[in-house]
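Input: structures, listed below.
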Structure 1
């Protein structure tokens, strides 16, 4: 049992229906336009094995709120993406992501940054395709262009999901190999689909808003440096201002957004999943 969040930049701008080498399939994995490995932060893989799972700090047998924060270098909505942070809320308690516990690292990390990715890739002896494909800055550029939120429950016919919650590659027992408690024989789609045909998941209360605005609890979340709400900005921030704009007609919405961009200077965006 494990959880992870991962950034996958692509070394292109805009959409692409890939064909051939650009898709990076099979042995051409690192020749494609996108970083298929990604830069991941999995507490178990990072040496904190008691954080997520049944009966652990974040108890996977209970409902929980997952907050993902996208933080820019200059604290504005238009700045370069420099950090992705995750927070959990369960039983009214805000639970911060733990710092890694990897022997040999000069600095332990609790969020995804370019520095964290360099350090983890190095000590885990993984190819750093994340850096080659542009890192967080390139990821942020893609987000600026607009992304679609997709949620699903699925199984993995390529690697049996071992990359998430088992040891992968199965013979790698050094740092970075163990990723969760599950056996290396687990996760086969034929077993999952035959033994758990009615498996399901419920996603609810999906929100987007300014940092630390979409959840509550008895422990405050971190407040990265950023500008304070601009006087004269409706709603106090760019996101809130846009939220006040009429959705129709389209011309009115576009004009309203233009006014918000002119009058508002807001902090980064937070997603609540």
Structure 2
């Protein structure tokens, strides 16, 4: 008899004891404690340097640039991803082909290559809109273009999976009531698809935060590049990398809390 069946039948069900788990827990606690003591006592980690630079002005400015990149690129990528997803499920073969080609290209080429391409666009087009390309495509603009366009390809598939996960009968019923397709998508389909869309979107946001470190190759002063610039002067490589890693962990933790809240909010009907 299962625990659920026993509870429904009014029978008191007692879970089987697993004393061997306490041995596993104790062994894990010993390993974790030993590792923590080793890290804390090892002076080569430079914890005094970590404490000195953790709230330094340069590091905080780099962190702000990283957060700005993450928020801006996720917004642009999500909007473009929704548009591509709608094109992918449209009845027009031209729109489907364009969206499929876009997703194929931007998912199939490495993000690092895309960043370098946009940063060096002036080699192909010295002028754009009557102005020097280098003045228009700054390192920040190149990073936003590369990260947003790359992210849109993944968000398109996430949104598309959420949309097609909504039962087709609801769309047919709305059409029978005289609702327009755009209104059906906005008022019926997308609100229900959010339960499916939110978890992978949260993961993509966290991934975007960490992936933004790739723009350090074009000398954009985000968190990692700022840490690299500092340890390029004082040679404290490990402590500055620890500083950057700790800040990434802090922001990822905050994003995870927000993701959990949104998932609970949009999942109330299912719960």
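Derivation of every value follows stated rules applied to the coordinates shown; laboratory data play no part. Not measured: the values here are computed from a predicted model. Cβ atoms are built from the backbone, for glycine too; each structure is taken alone.
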helix-only ellipticity at 222 nm (-39500 (n - 2.57) for each DSSP H run of 4 or more, over all residues; to 500), calculated, reads -24500; among 1, 2 the input was structure 2
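Using log10 I(q)/I(0) by the Debye sum over Cα atoms at q = 0.12, 0.17, 0.18, 0.19 Å⁻¹, for residues 133-236 alone as the calculated read-out, with -0.61, -0.85, -0.90, -0.94 as its value, let me know the right label among 1, 2.
2
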Re distance in nm of label points 7 Å out along Cα→Cβ at positions 53 and 69: value 1.7 computed from one entry in 1, 2; matching entry is structure 2
Note: FRET efficiency 1/(1 + (r/R0)^6) of positions 165 and 245 (r between Cβ atoms, R0 = 35 Å, to 0.05) at 0.45, derived from one of structures 1, 2, originates from structure 2
When relative contact order in percent (Cα under 8 Å, 6 or more apart) is calculated for structures 1, 2, the one with the largest value is 2
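For mean count of other Cβ atoms within 10 Å over residues 125-132, find whichever of 1, 2 sits highest and give me its label.
Result for mean count of other Cβ atoms within 10 Å over residues 125-132 over 1, 2: largest is 1.
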When 1, 2 are compared on distance in nm of label points 7 Å out along Cα→Cβ at positions 189 and 261, the highest value belongs to 1
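For distance in nm of label points 7 Å out along Cα→Cβ at positions 149 and 197, which of the structures 1, 2 scores highest?
When distance in nm of label points 7 Å out along Cα→Cβ at positions 149 and 197 is calculated for 1, 2, structure 1 comes out on top.
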The highest value of Rg/Rh (Cα atoms, Kirkwood Rh) among the shown structures 1, 2 is in 2
